[in-house]
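Any read-out appearing in this document is the output of simple, stated calculations on the displayed coordinates, not a laboratory observation. No experiment lies behind these values; they were computed from the predicted model shown. Cβ atoms are built from the backbone, for glycine too; each structure is taken alone.
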Structure I
Amino acid sequence: MTPLHDVRTMVLAACAVGAPVQAKRQEAPGLVLASDVVSSENVPPFANTAVDGYAVRSSDLHTVPVELLVIGELAAGAAPSIAVTPGTAIRIMTGAPLPDGCDAVVMVEDTERVEATLCVFTRVFLLVVRFVWQVPMLQLVTP
């Protein structure tokens with residue numbers, strides 16, 4: 001079987017790159033950007049979460065299930081007042097700024113709240129959140 005990398009290289013080598021054209025936004029569906037569009041500023045101006053879940057330290061989740069002490073809740077628009085520390089988690093809502101000490105967010109669907117202050121993380125699909133500003137703000141890819 002031919003490795004995927006080799007197949008991809010062969011296919012892309014056979015594809016011609018079209019010349020860039022200018023088009024109105026209404027004419028753009030189906031087109032691909034000729035270059036990246038990058039914001040001149042960070043929007044929002046802070047690292048935030050894209051899902052409802054729990055702000056955690058990824059090092060606390062090497063094995064699951066694991067129980068973490070829930071030490072607070074952070075709504076969108078609220079400023080973090082406490083940090084995530086070893087063995088703890090903070091309930092966090094979509095759009096909320098990430099608290100200090102947090103390097104990942106676990107989606108609420110991957111948890112089971114046992115008590116008001118205790119949460120069991122049943123499976124872990126981490127959303128790594130501290131690398132937000134290293135990717136282009138907009139990148140269109142079409143089939």
Structure II
Amino acid sequence: MDREQLVKAFFETSMTWQRIWREQFHARMKDSQTSFGQMGVLMFLSEKQPISSKALAELMHCSKSSIAQLIEGLDQQGFILRQPDLQDRRVVYLSLSKAGEAKLQEVKDRRREMFNIATEALNDADLATLTRIQSKMLQAYTDKKKGTE
């Protein structure tokens with residue numbers, strides 16, 4: 001195969017993997033009232049809390065209205081806490097509630113199950129190679145993106 005065919009095959013495999021990943025994740029979380037987007041918010045909150053909804057929208061590359069909708073759903077489920085800024089009442093900081101931390105742990109457990117299934121066929125050397133290649137691709141993309149900003 002030439003480079004163009006290899007890139008095309010890689011792209012198709014990646015897109016198929018993403019589709020299967022989402023389908024399987026949804027199947028594992030089917031009893032949950034939490035959407036895929038809301039699960040993403042929980043993940044970001046766990047790493048960056050407390051954070052304003054504006055900063056969260058920027059971090060997740062979403063519109064403020066999309067984040068507001070996701071946050072509202074999480075709030076209704078009791079997964080987040082809202083803390084007003086003492087200097088600026090327009091700003092509200094978000095963090096995970098105990099229920100949100102428990103939901104996040106459930107999400108992480110399901111994700112770990114899926115990774116274990118997906119990597120069963122790989123030996124340690126394969127997994128190390130895959131990780132090295134993905135890291136290299138990510139670094140190249142990040143470097144390229146920095147050059148265009």
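Here distance in nm of label points 7 Å out along Cα→Cβ at positions 40 and 88 is compared for structures I, II. The highest value is that of I. Comparison across structures I, II (criterion: relative contact order in percent (Cα under 8 Å, 6 or more apart)) gives the highest value for I. In terms of FRET efficiency 1/(1 + (r/R0)^6) of positions 32 and 72 (r between Cβ atoms, R0 = 25 Å, to 0.05), the structure with the greatest value among I, II is II. Looking at structures I, II, which one was semi-axes √(5λ) of the Cα gyration tensor in Å, for residues 48-95 alone calculated from, given that it came out as 19, 12, 8? The read-out comes from structure I. Quick check: 18.7, 61 is what I get for Rg and Dmax of the Cα atoms in Å, calculated from one of I, II. Which structure matches? Comparing all candidates, it corresponds to II. As an exercise: distance in nm of label points 7 Å out along Cα→Cβ at positions 24 and 120, calculated from one structure in I, II, equals 5.9. Which structure is it? Clearly, the read-out refers to I.
When helix-only ellipticity at 222 nm (-39500 (n - 2.57) for each DSSP H run of 4 or more, over all residues; to 500) is computed across structures I, II, the figure -24500 traces back to II.
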